[in-house]
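Engineer: Scrolling down, you'll hit the structures one after another.
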Structure 1
Amino acid sequence: MANRIKPPHNDKTGPVFYWATFGLACLGVLDAIYLLVYKLTNNNAMCLGNGGCHDVNFSPYSEIGGIPVSVFGIAAFLVIVGILVLEPRLKIVKENGSLAIFGTSLAGVAFTTYLTWLEIFVIHAICPFCVAAAVIITLIFALAIIRLIKRTEF
């Protein structure tokens, strides 16, 4: 029989993982918005660090179908924030929110892994804000795994 997913009875760390995920997702939204503003304004003063921002954000890989990649990041982080906001309010989201965040962050980690590979091996430039987004989605993914494990009844 499949394991049932339900919150543990005496779990005091649940809110910590919830708020950590929420904070990281909000930070991810801000980072992705920053990247979008940079892409739309081409303001090189916004490019910090090694100057790789420009090379990465204006490469042919910075858009999918004419849509800046940062828009997909904004959407993914907002989906995670939305799930977290709805978790305490809707039963279906409370029961499946952790799994939805896991799926969303898994897709984000896969996509940012590809983008990071492009930065290193194809574009030969590193954008610190892109790296920040990759680290944030990876941390959210790790928290999603922990939240799922803590919800599984053995």
Structure 2
Amino acid sequence: MLYSEKVMDHFNNPRNVGVIDDADGVGEVGNPICGDIMKITIKVAADVLTDIKFQTLGCGAAIATSSIVTEMARGMTIQDAVAITKRQVADELGGLPPVKMHCSVLATDGLKVAVDDYLKRTGREPIAGEILSENPAFDPHGEEDEPADTAEACEL
């Protein structure tokens, strides 16, 4: 399986690893088929992500996608952050093998869960929409809304 130089850089030198102890929002997601688990913590001021950190237990692609999502989202409004797609994550990394697209879904979902957690803590309505990794019919290896079976692709 070939990874881009940028994927390898973010795997070997992940950015923003850790936990924000006094986080404004926490997002934890996982894929029971692959075993990848991601936790994203955020600090927010005036609805802008001022700090973001992650902890990921998973493959190199899972670590790289978590790392790049933290870089992409820092400084964004919460509305813009939850709009980051799996395709944008993959593109920012110079591409991902199709069987590893589920990692970009987990990274964006972790961010969405963290933003919604922040909003709930502040008495506001969630804005992230569907958490794709929670939908068993969602195919993270296909197009954004194309449902299919993911078991075979996650075994690789």
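Engineer: Supply the structure label, taken from 1, 2, corresponding to helix-only ellipticity at 222 nm (-39500 (n - 2.57) for each DSSP H run of 4 or more, over all residues; to 500) with the calculated value -23000. Can you show the working numbers first?
Structural biologist: Numbers: 1: -23000; 2: -11500.
The value was obtained from structure 1.
Engineer: In addition: 1, 2: which one has Cα Rg over 2.2 N^0.38 Å, for residues 42-113 alone, as calculated, at 1.03?
Structural biologist: Numbers: 1: 1.44; 2: 1.03.
Corresponding structure: 2.
Engineer: If you don't mind, another one. Suppose you compute Rg and Dmax of the Cα atoms in Å, for residues 34-73 alone for every structure in 1, 2: which one lands on 11.2, 36? Mind showing how you got there, number by number?
Structural biologist: On the way: 1: 9.6, 29; 2: 11.2, 36.
It must be structure 2, since only it matches.
Engineer: Ok, one more. 1, 2: which one has Cα extents along the principal axes in Å, as calculated, at 52, 28, 27? Show your work: numbers first, answer last.
Structural biologist: Details: 1: 52, 28, 27; 2: 41, 33, 23.
The read-out was computed on structure 1.
Engineer: If relative contact order in percent (Cα under 8 Å, 6 or more apart) is computed to be 40, which of 1, 2 is the source? The partial results should precede the final answer.
Structural biologist: Numbers: 1: 40; 2: 25.
Computed on structure 1.
Engineer: Using FRET efficiency 1/(1 + (r/R0)^6) of positions 82 and 122 (r between Cβ atoms, R0 = 35 Å, to 0.05) as the calculated read-out, with 1.00 as its value, let me know the right label among 1, 2. Intermediate values should be presented prior to the final figure.
Structural biologist: Values: 1: 0.60; 2: 1.00.
Structure of origin is 2.
Just so you know, all these numbers are worked out from the coordinates, no wet-lab data involved. Note that the structure is a prediction, hence the values are computed from the model and not measured. Cβ atoms are built from the backbone, for glycine too; each structure is taken alone.
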